[in-house]
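S.K.: Structures given as structure tokens follow.
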Structure I
Amino acid sequence: MNIKTHIANLAFITRSRLGLDVLDQYPVEHYLHFFNCDSTRGPYTNFPGYLSDWFDAIVANKGEAVLQEIHRLALLKLMNDSLKKIESMDVSISIREAIHTWYRDICSRVEDREYCFDANHDYFKKDIQIASLRLWPTSSICHFERAGISRTTLLSGGLVQASLGLKTLMFDLKGKHTDLFELHMEDRRTNPYFMEGGWERLYSDLAEEMLLHPEVPGVFAQSWFWDPAVGEISKNTRYLRTIPEQGGATFFRLGEDHAPNHPALKHKKRRRLCAEGAYIPTRYLMIWPREKLIRWYKRKQEQDMLAINIG
């Protein structure tokens, strides 16, 4: 069964379970309006926004089970609309395949009657935003959305870093800083996606998509694992920084994070060094300008082809 038919069948079943009376009182169109409204655009984490009160009213009047069905129906309708939309959009083959793969995963969650959709949980925020294609999946460890970097961020951090930020802004990004691809990690994908090949696949997906969108000046993201200290402590993780760095990405130190439950401290050695005062989790901003990312991608294609021919 193809994905469109599967979504249509699930939507019919979900509508039947809800019934016309509930759908008249709580029309799913009100839910979907959130994703068609310019005022709600922004980071994917903006959801549920003003819908929170509506969700609370549904639970108070109809119960949690009804809200769960409305979440299911909203996901299905958004996916259905998005699949129609991408038919006339410039979308790379790899991203189209990633969308279909992720939509099948969402359908599995919709079919699982024991699965609970929590509008305030990061997993659901990602699923609903991917269903609406405000957030785009890849074949690997991260999703991406269109977002900007503030000039204040680029021009802070001391004279040396501010000078680098000015160069990056004016020369690498051509002065464009409001419409880049911003990456967001997907915790439901671990190995092999987090391994070196997974990151190379991610950056290849982004380059292929960027070739179709000349208006996008680059990719950016924030993470603690781009801190050079992480690669020094755990040498087998150096690829996390060296892949983009050797391809021309630039890194900016943002600041330390002293949260006791920081994800960097799940690692035994980093946790011990932190307790000894020898390591503090530190956030870094990575910016990979389009020309340099595409150059890295084309060079990698040539290397991969050469390896195949030699083999």
Structure II
Amino acid sequence: MTDFTKPDAFADPEDSKLVADAKREPIDPVSYEYTERDVILYNLGVGATAAELHWTFENDDNFAALLTFGVVPQFPASGGVPLDWLPNFNPAKLLHGEQYLSIKGPIPTSGELVNQCRILEVLDKGKAAAVTSIVETRDKTSGALIFENQSTVFIRGAGGFGGKRTGKDRGPASASNAPPKRNPDVVIEEKTSPSQAALYRLSGDYNPLHIQPEFAAIGGFDKPILHGLCSMGIAGKHVQKAYGAYKDIKVRFAGVVYPGETLATHMWKEGNKVIFGEYRFHIYAHMLTLPNSGEGEGTRRGCSCLRRSYTRRRNQG
């Protein structure tokens, strides 16, 4: 297990001095306290309905957070990673590129967690920079590890600083995968609400790109776009409905979704894995894996991508 407190915990001899210095900068732990209300708000934000009481009614015997809720507690940490050291940094040019979530333990429906975050990898893509952060989320009282997240953002116009161009193998967090060449085993369609982004942002991602038309225009979009993590949550919910719980999920965003569009999650069961592609009637894609058995902890995997760009996660049993 990596010691996040060491300055060189994620040092890479291939890094430029600019990147090496940024990686060494300490990032203070970030606490996240939440209640059942926050869980319900997230579940609603990714399309849970009033009829699904186990996701929307705190007194239901089976009340639970959707598994992709694991991206929410870490967001104040990963979203606060300093990026202004990059050349030509412009927050309006930032796009969420990839997300990996590993669920390490039972998800409490309320509690106080603490996030420890570091910059894991920085790539110079020429016309853009790709920055990957890693966040461990633990129970503040017991210290138990609940989630690990790896988030990659692309900042257009911030490349050309002389860093490395190719990332290292990060196991299931960087693995890619193509869907099988056959019809999907399950397809679930869901029309998003025109207010989907306005609702989802209440779970903590207040980037004006998703609500303010003028800011979206600066980023080159016709109107505010849906959060990538919202699209991920919708796809993860579809797979959870079709195949049950999973232990980790990897998504790659290669396009945009606008609130009000219809998403269709195509799923292929391959052994203990479910590959899934989410299309925005006609854009977005994802993937995921299942347990070895119907009992006990089991093992599952997941991945996702947009516009026919696929990623796979590996079994962590």
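S.K.: For log10 I(q)/I(0) by the Debye sum over Cα atoms at q = 0.08, 0.12, 0.13 Å⁻¹, the calculated result is -0.33, -0.79, -0.94, so let me know which of I, II that is. Before the final figure, lay out each step's value.
M.R.: On the way: I: -0.43, -0.92, -1.04; II: -0.33, -0.79, -0.94.
Matching structure: II.
S.K.: A value of 0.80 was derived for FRET efficiency 1/(1 + (r/R0)^6) of positions 158 and 182 (r between Cβ atoms, R0 = 30 Å, to 0.05); which structure in I, II was it taken from? List each step's numbers first, then the result.
M.R.: Working: I: 0.80; II: 0.15.
Comparing all candidates, it corresponds to I.
S.K.: Quick check: 0.30 is what I get for FRET efficiency 1/(1 + (r/R0)^6) of positions 6 and 262 (r between Cβ atoms, R0 = 41 Å, to 0.05), calculated from one of I, II. Which structure matches? Write out the running numbers ahead of the final one.
M.R.: On the way: I: 0.55; II: 0.30.
Of the structures listed, the value fits II.
S.K.: Here helix-only ellipticity at 222 nm (-39500 (n - 2.57) for each DSSP H run of 4 or more, over all residues; to 500) was calculated and came to -4500; which of the structures I, II was it taken from?
M.R.: Working: I: -16500; II: -4500.
Only one of I, II returns -4500 for helix-only ellipticity at 222 nm (-39500 (n - 2.57) for each DSSP H run of 4 or more, over all residues; to 500), namely II.
S.K.: Here is a follow-up. With FRET efficiency 1/(1 + (r/R0)^6) of positions 22 and 174 (r between Cβ atoms, R0 = 41 Å, to 0.05) computed per structure, which member of I, II shows the largest figure? Mind showing how you got there, number by number?
M.R.: On the way: I: 0.20; II: 1.00.
By FRET efficiency 1/(1 + (r/R0)^6) of positions 22 and 174 (r between Cβ atoms, R0 = 41 Å, to 0.05), the leading structure of I, II is II.
S.K.: Work out which structure the value 3.9 belongs to, where distance in nm of label points 7 Å out along Cα→Cβ at positions 14 and 222 was derived from one of I, II. Spell out each step's value before the answer.
M.R.: Working: I: 3.2; II: 3.9.
It must be structure II, since only it matches.
Laboratory data are not the source of any read-out in this text; all were calculated from the coordinates shown. None of these values were measured; they are calculated from a predicted model. Cβ atoms are built from the backbone, for glycine too; each structure is taken alone.
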